[in-house]
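Just so it is clear, none of the values below were taken in a lab; they were calculated from the coordinates. Since we're looking at a predicted model, the values are computed, not measured. Cβ atoms are built from the backbone, for glycine too; each structure is taken alone.
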Structure I
Amino acid sequence: MSITLARLAGRWIDRGSAFIPILQAVLAASIVVPAIVALRTKFDRQALAGMGVSHRWAPAALVGVVIGVGVGLLVWVPAAGFGWIRIERIDTATLLAFLAVNTFVLLLYEAVPEELALRGYGWTTVRDSWVPFVATITVSVLFCLSSALISLFQTASALIFGAETNGIALVPPGIDPTAYLLQILIFGLALIAARRVPLQGALFAAIAFHLTQLTVNRVILGGLGWVESGVHVDFVEPDAIALVLVHIALSGIFFVITRKLLERRTRA
């Protein structure tokens with residue numbers, strides 16, 4: 001719905017290429033966050049803390065940032081050292097502007113709504129009714145189907161309101177379906193591993209990792225279609241793009257190790 005409404009607004013308001021993505025982000029958060037809070041507190045009559053939300057969120061968020069950025073450096077710095085990639089130039093001003101805009105849009109459009117809905121409400125609700133394994137499988141499947149569901153409902157709303165639509169598709173246009181679904185599956189599992197870190201406000205570990213991991217990717221890959229990152233990287237070895245998956249998988253392992261260490265300390 002946020003995509004459709006933002007595209008309609010774009011017909012009447014021309015504020016540059018970043019206007020529609022920023023408006024989409026604001027609309028998405030405005031729709032999803034109140035809806036999930038209402039479902040949890042009014043319909044289920046459960047506390048938000050049960051799904052990993054707490055005012056003491058900083059330690060969990062710090063874990064997400066450290067693993068997201070730290071593992072990114074662990075993966076991409078050696079790639080540059082081995083000559084698999086070559087950083088041709090960095091435009092500092094463009095990079096700083098990108099980080100500000102990207103952080104705003106990524107938090108409101110993806111990280112907060114998706115984590116609150118899937119790893120927060122969805123995973124917690126299924127886990128409480130069944131077991132963590134069933135919750136993980138259920139949410140992972142939903143996450144893999146998210147692009148298809150978005151395109152389905154966006155197409156329906158666009159037909160109602162007369163907005164532009166890209167049509168119904170399993171994955172975003174121009175992307176290899178196998179590679180995309182594999183990346184989404186691994187990413188979703190890593191996010192669940194972050195959500196399971198035994199800290200107050202654990203959902204913020206997933207939100208922070210979601211933000212940092214995608215930010216690292218976008219910086220390395222030059223940004224998005226509507227905003228450049230200011231970092232120009234040449235993939236001397238084209239297969240080095242697979243390091244995106246290594247970054248995600250290795251991060252998931254670090255989250256599991258972190259959970260085990262914290263659980264052991266708690267028992268002790």
Structure II
Amino acid sequence: MAIKEVHGAPNLATLYPKALLGGTKHGDKLPDTELVRKDVVVDPAQLAAYNEVCGFRLSDELPATYPHILAFGLQMQLMTEHEFPFPLLGMVHVANNITQKRAIRLDETFTLKVYAENLRPHEKGRQFDVLSELSPSGADDVVWRDVSTYLRRDESGTGSSGPREQLAAPTPNAIWRIPADIGRRYAEVSGDRNPIHLHPLTARAFGFPSAIAHGMWTMAHALAAFEGRLPDAFTLDTRFKQPVLLPAKAAFTTWRTGDGWAFELWNARKPNPHLEGSITAV
């Protein structure tokens with residue numbers, strides 16, 4: 001794998017226009033490139049703003065979802081490179097898996113690596129993983145690992161999923177009242193300014209009736225519900241289902257499992273699932 005060192009945080013203000021004007025891409029091979037950024041530090045003000053938007057308490061330990069914010073710029077850079085086979089617009093974030101091997105502190109310095117792998121068929125097209133790994137500066141041990149799975153819809157899909165089972169929403173533990181501006185608020189702290197999250201008009205241009213919440217915000221807000229009950233080392237596995245159309249009222253359910261917790265988020269007015277996930281000690 002070719003190693004490409006990136007000096008400083010990628011400029012998202014230039015990457016989004018590049019994504020919008022990316023043109024037509026073709027190919028069936030992911031780039032054999034690993035982007036590496038050294039001397040990564042956390043901005044305490046940004047962390048505090050992230051914690052407030054997502055529902056975490058203020059702390060000098062990072063929520064397990066926060067390093068995704070640090071990795072997001074490198075992910076964008078990788079997926080807007082010329083050799084990347086798919087245009088970024090139209091990609092669907094279908095799942096995310098985060099493993100934290102220990103508590104991560106605000107005052108640490110890190111090396112961040114991002115690469116793509118595992119291009120494979122999906123019933124609606126093709127999917128692949130973008131992996132992000134965080135290591136303490138000067139060390140090789142990975143303390144945090146994120147696997148973001150994306151779907152590229154196209155005619156190569158297998159179409160083999162079969163009929164969908166009609167599900168019934170479980171009795172909720174909590175009701176989330178999600179404001180219309182949560183997409184803009186999360187965009188400010190994350191840098192993810194995809195138009196589908198920002199305003200009803202820009203979302204309609206991409207086929208949505210209103211702006212939709214970021215999947216990573218719903219995942220983070222779900223994780224925040226478990227604060228005080230989490231081990232230092234765990235895996236957070238989430239699968240994104242139907243989008244959360246803003247503003248929204250959503251039903252959140254949790255239950256204990258043999259080795260951790262499971263959770264689901266549903267539309268509170270009709271039995272449409274938004275996400276499902278689990279937290280497992282490692």
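Quick notes on this structure:
- Value -21000, calculated as helix-only ellipticity at 222 nm (-39500 (n - 2.57) for each DSSP H run of 4 or more, over all residues; to 500), assigned to which of I, II: I
- Which of I, II yields 2.7 [distance in nm of label points 7 Å out along Cα→Cβ at positions 86 and 190, calculated]: I
- Highest-scoring label, criterion being distance in nm of label points 7 Å out along Cα→Cβ at positions 142 and 238, among I, II: I
- For distance in nm of label points 7 Å out along Cα→Cβ at positions 198 and 214 computed as 3.1, the structure of I, II it came from: I
- Answer label among I, II for the case where Cα Rg over 2.2 N^0.38 Å, calculated from the coordinates, equals 0.98: II
- A value of 18 for relative contact order in percent (Cα under 8 Å, 6 or more apart), calculated from one of I, II, originates in structure II.
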